[in-house]
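Please go over the structures that come below.
Quick note: the coordinates plus some simple rules give every number you see, no bench work behind them. Treat the numbers as computed from the prediction; the structure is a model and nothing was measured. Cβ atoms are built from the backbone, for glycine too; each structure is taken alone.
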Structure 1
Amino acid sequence: MKIVSWNINSVRFRIAIVEQFLREVEPDILCLQETKVIDGDFPADAFRAIGYRHIMLHGQRMHHGVAIVSRVPIAADDRLDWQANREARHIGVRLANGVRLENVYVPAGGDIPDREANPKFGQKLDFIERMTRWSETLDAPTILTGDFNVAPLESDVWSHKQLLDVVSHTPVEVAALDALKASNDWTDLGRHFYPAPARLHTWWSYRAKDWAVSDRGRRLDHMWATGDAARAATAHRVFEDCRSWLKPSDHVPIMTEFAF
């Protein structure tokens, strides 16, 4: 089974490259973040036309939004409010084999890495804290994927020294994500298959005139797994070339293959 995660930054605006990707790669399940569409306007027909008939949505107009589209049956969906303000940032399902699949869009956290000066940064830390409390209660094999908006390792950013005070790579965010990882039997599948300091960037800013030349990437997108799900993982891939496609997202898809 091939499971993909992609912060698409508006699924309707980028539906052409989503369809292209699905036809070329043929994953079994696609987890999308930042869909930016209410459920009634989600382009479900486009997915069904190419075989992705199982669709779970948690949408929101213009902002946020997550979705899971699948060629295989999915059920028992839930939508957890880790932001504590009803923003559409999580959707989870159960696969036929009993494995849970949780798709999350962690808040970016604003520009100032200070809880008092920037409430959005505090919301981000609180979001990860609520995820940690949830993680502590898990008792079934689980895959957690999505845009975590944190690049935890020194090799997860283009320059560790220059980004230490930049939101997404600050020590307090890294400590929060480390606590989440330690709260259960999580395996970071990207780094399992590509141990640090291997290159594994998944995001490049739109601000760069030529993202490939400047190459100031960060690993913000992750796929983790617990227990039997982690042990079933056989390969992991980052589709860096998608950053050069027509009307690209600033994120690229990541994919893990599982032997189930």
Structure 2
Amino acid sequence: MSLKIATWNVNSLRQRLPHLERLSKEHAPDVLCLQETKVDDPLFPGEALAEMGYQHQAFRGQKSYNGVAIVSRIPFEKRDHRIWCQKDDKRHVEVELPGGLELHNFYVPSGGPDPDPDKNDKFAHKLSFLEEMAHWAKSNTRGRKVLIVGDLNVAPLENDVWNHKRLVRSVGHTPGESQRMADLLDAGALVDVPRHFTPPDQPLYSWWGYRYPLAFQKDYGWRLDHALASQPLMPEIQRIKTLRDMRGWEKPSDHVPVLVELAT
């Protein structure tokens, strides 16, 4: 028996419903963790997702921006959320699955274009968010079965971007952001699951931007979508796969899903 958990920044949930239906048929994830849903809670397409088999739903959204959801074929033991940096911008939702697995779905702020926190409030917010995550992880992930997934908006390693030397001063790949990701892993005794299976010297991407139309064809990618596991959970993780082909679907999100498979 296995449990499949997919994390995906859908970049507008209602636009991606056909893709979600195809994903559910081709890869059969039991749980979907979605980011950037861009839909107010009263308009959340719960019925359409239930028809795909995801009857159990926890979501927090807002029109046009942000928003996170966890939808599942498996009942939740409980659900909750946390407000980060004293700003309720719908960036986190959590559930507990049978067997005591705590699943946290995050959408970390992108940080805007300027990697200077003194000049750019959005970047300062991003750094504070990552710091608060590390502080939280220190007390909430050690010794428990915890899986953190989502668009964390940081490509922390050199081979998490298509050109490290060119991009090291770009938001999402600066040394300060990479260090905060390392601090998060250290604070929570967490494992970077994709890099557990794919060595750091190999390229690994989950996002190809819209701004340059040939980004996907030329593989100008970044790894922004993450799965971080606590030490007690690692023996249950069997494999992980980045579903690259979905970036080539018609009208795709700029992100692709990352699929984690666990033994149950």
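If you line up 1, 2 by FRET efficiency 1/(1 + (r/R0)^6) of positions 179 and 251 (r between Cβ atoms, R0 = 41 Å, to 0.05), the top spot, with the largest value, goes to 1.
Could you tell me which structure in 1, 2 was used to calculate log10 I(q)/I(0) by the Debye sum over Cα atoms at q = 0.16, 0.27, 0.29 Å⁻¹, for residues 115-154 alone as -0.55, -1.05, -1.08? Only structure 1 yields this read-out. Looking at distance in nm of label points 7 Å out along Cα→Cβ at positions 11 and 107 over structures 1, 2, structure 1 comes out largest.
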